[in-house]
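There are structures below to look over.
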Structure 1
Amino acid sequence: MNPTALPVLTCPLCERAIPAAQRDAHHLVPKCKGGRQTEFLHRVCHRQIHALLTETELARQYATVEALLAHPELQDFVAWVKTKPADFFVATRKSRRLRR
């Protein structure tokens, strides 16, 4: 085993293994709102969170993995992305609600 290799992590949202190149640290409470705790997520899962939710929503309502998984649009996304390979990535677009 290579001692410099990163450990295999599992995304707490989609439950797939996260390749090192697709690993993002997500602040459960955004840094701008005083958050410090992070969770490693797939980059595509991380981007989807920020495409759907504002920093304020994340801090007030979605500051845990369980709360994120309860969000209806994230539930749909997670159900879809679970069927993809671990190294899958697709461009993410902000929701219309956030683009206003």
Structure 2
Amino acid sequence: MDAPVYYQCQRCTNCCRWPGFVKVDDADIRAIAAHLGLGEHDFIQRFTRLRPQRDGLALIDQPNGECIFLEGRDCAVQPVKPEQCAGFPNTWNFPGWREVCEAVPI
């Protein structure tokens, strides 16, 4: 059996531009709200939306579909980015991710 491959992010931000939902849980909300100097309720009202199955919250998108926290090629919440973002592409990915992602195997 082959050993799993671990990929190191190159911060290309292509995953931040990919359509879909960035799920946030209570821990993500607490961390991001504190990082932005907001109360949790204010953060939820300003930066999240209900997911289609009504099973939790996701970050809203910019009008062009990019993550709301993407600023050029930087993440405004990098030190506290959601667990979903921190895990990409190692703990989850999407079909065709290798065509858009610049992460390198280490």
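Derivation of every value follows stated rules applied to the coordinates shown; laboratory data play no part. Just so it is clear, the model here is predicted, and its values are computed rather than measured. Cβ atoms are built from the backbone, for glycine too; each structure is taken alone.
Suppose helix-only ellipticity at 222 nm (-39500 (n - 2.57) for each DSSP H run of 4 or more, over all residues; to 500) works out to -7000; of 1, 2, which structure was it derived from?
Label of the originating structure: 2.
Among 1, 2, considering only volume of the Cα convex hull per residue in Å³, for residues 22-69 alone, which has the greatest calculated value?
Across 1, 2, volume of the Cα convex hull per residue in Å³, for residues 22-69 alone peaks for 2.
Tell me which of 1, 2 gives 44 when you compute relative contact order in percent (Cα under 8 Å, 6 or more apart).
2
Where does the value 13.8, 50 come from, among 1, 2, when Rg and Dmax of the Cα atoms in Å is the thing being computed?
Here the read-out was taken from 1.
Compute distance in nm of label points 7 Å out along Cα→Cβ at positions 30 and 54 for each of 1, 2 and report the one that scores greatest.
Sorting by distance in nm of label points 7 Å out along Cα→Cβ at positions 30 and 54 in descending order puts 2 first.
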